[in-house]
Structure 1
């Protein structure tokens, strides 16, 4: 039996699985928020659908698992802090998305689009960070 290095606690499949579970949880929460918001505010726009919400929640979770795997391999100490920084920066950049869309396409109510999408992006980031911390630390 070969000794493993201390920093190689988990395999890539552990990170991908945790990322996928994070995406699934975020997708369920985002769909719940979407349907509640739609029924309360009566705001719907063609570019946002249940399918896109699911994909938009799953993909960041999977990519976040890969990023965390890479960060833990490169940074031996405080890897989760650096990973958290990446997730926060990615989330801040993604918050510009609705603004760019509202400038380039005809959106009935840009403010309602922000109110719809902003919490969804925060939900995805929060679920990813919590799941990675709890599952892989």
Structure 2
């Protein structure tokens, strides 16, 4: 039996469409909760290795290596593929994937596990490019 991709933050299933990735140091006071992204075996290659680069590496080692080298960029790419795969609607962000602590293999899936923090929109100050 194949598992549909899912993401659980704390004890609540959320849509991939409300998840953003920005790897960062996290303090418990920041409202961090554990998350688990689960991807069934049928979807693993299409999410994590479209180019067929994994070779003989285990999935946990391959994903950890990609994230160590490419950081938020590659992890956001995985989430973007999961948004497409699950046909999730992009909505205002609610959660930020802040850490990837481990990747676990189960008989029917891969699980990415770490900490997520609530997304807090902060206003930005626009600086004029040209002065009159």
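Observations on the model:
- Structure responsible for 12.5, 39, with Rg and Dmax of the Cα atoms in Å, for residues 55-94 alone calculated and labels 1, 2 on offer: 2
- Structure (1, 2) behind the derived value 16.8 of mean count of other Cβ atoms within 10 Å over residues 39-46: 2
- Structures 1, 2 were shown, and helix-only ellipticity at 222 nm (-39500 (n - 2.57) for each DSSP H run of 4 or more, over all residues; to 500) at -8000 was computed from 2.
- Highest-scoring label, criterion being distance in nm of label points 7 Å out along Cα→Cβ at positions 15 and 111, among 1, 2: 1
Values quoted throughout were computed directly from the atomic coordinates according to the rules given, and no laboratory measurement underlies them. Model, not experiment: these values are computed from the prediction. Cβ atoms are built from the backbone, for glycine too; each structure is taken alone.
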